[in-house]
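**Q** Quick heads-up: structures coming right below.
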Structure 1
Amino acid sequence: MNKKNYSILICDDSTVLRKSLAYMAKEWGIETIWEATNGEEAVAQYLEHRPDLVFMDIVMPKKSGLEALTEIRAKDPSARVVMASSTGTKKNLMTAIDEGSLDFIQKPFDKQTVHTVLRRILKGELD
């Protein structure tokens, strides 16, 4: 399916959403998937594993997704992060873009939306 074994980090305090997104990613051939339940874990997991892509919820305990995004991008400006939220306010969207998020998806999301984002960010290498 794809030439490279892509890796992703899924950061969300909802177990159901993390597992759902992981299932979708596996369907498209992504084999290496890490999970984080809060912003602090997200930063630690990113720095340890350096995944190809991060899906990050905005509203999480301990440290928000926006704070985690800022910290990750400060340490690795090439980090590829997609923000996700059910509270997609214009302020959150603008902050995410300003901090370097590559995309913003509204929850709940469907398979097609996630696949489109994956293909675009991973440069069409994922079929």
Structure 2
Amino acid sequence: MASLKTIEGIGPAHAEKLAAVGLRTTEALLKTGGAKKGRADLAEATGISEKLILRWVNMADLFRIKGVGEQYSDLLEAAGVDTVAELAQRKAENLQAKMVEVNEEKRLVRRVPTLSEVTSWVESAKSLPKAVTY
């Protein structure tokens, strides 16, 4: 179980607010915030915007894909992929090329994932059960 702090944008203050309502891991955030009502309830209980909670839930959802962690989820987001559903729709060759381009500009990761890795992520995204509803 990954700590909430592994998600970009969840610093100590937000982590504390989420912990106060029983959320300490990415899995717990995904389970609670996967549905629109859950995100609305979280926003009300924590004072954190629903939009920001959704962004974090989408990141937690990407963490379910083997090989996508904190660094690569940030790179995926910068390359225009912020949900598992979006990843499932991508052509691996095009996405990997975009990730190389984005990383040359932003230097988010030391090593850009290989085409084989990105292909595996896309296939995994296609087969994962849906965890987030909008």
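Derivation of every value follows stated rules applied to the coordinates shown; laboratory data play no part. Since we're looking at a predicted model, the values are computed, not measured.
**Q** One of 1, 2 was used to compute helix-only ellipticity at 222 nm (-39500 (n - 2.57) for each DSSP H run of 4 or more, over all residues; to 500), and the result was -13000. Which label is that? Kindly include the intermediate steps, with their values, before the conclusion.
**A** Values: 1: -13000; 2: -18500.
Considering all the candidates, the number was obtained from 1.
**Q** A follow-up question, please. Can you spot which of 1, 2 the value 5, 24, 37, 26, 8, 1 was calculated from, given it is P(r) over Cα pairs in 5 Å bins from 0, in percent, for residues 70-117 alone? All intermediate terms of the calculation are to be shown ahead of the outcome.
**A** Numbers: 1: 5, 22, 28, 22, 16, 7, 1; 2: 5, 24, 37, 26, 8, 1.
Derived from the structure labelled 2.
**Q** Matching task: 14.8, 43 is the computed value of Rg and Dmax of the Cα atoms in Å. Pick the structure from 1, 2.
**A** 2
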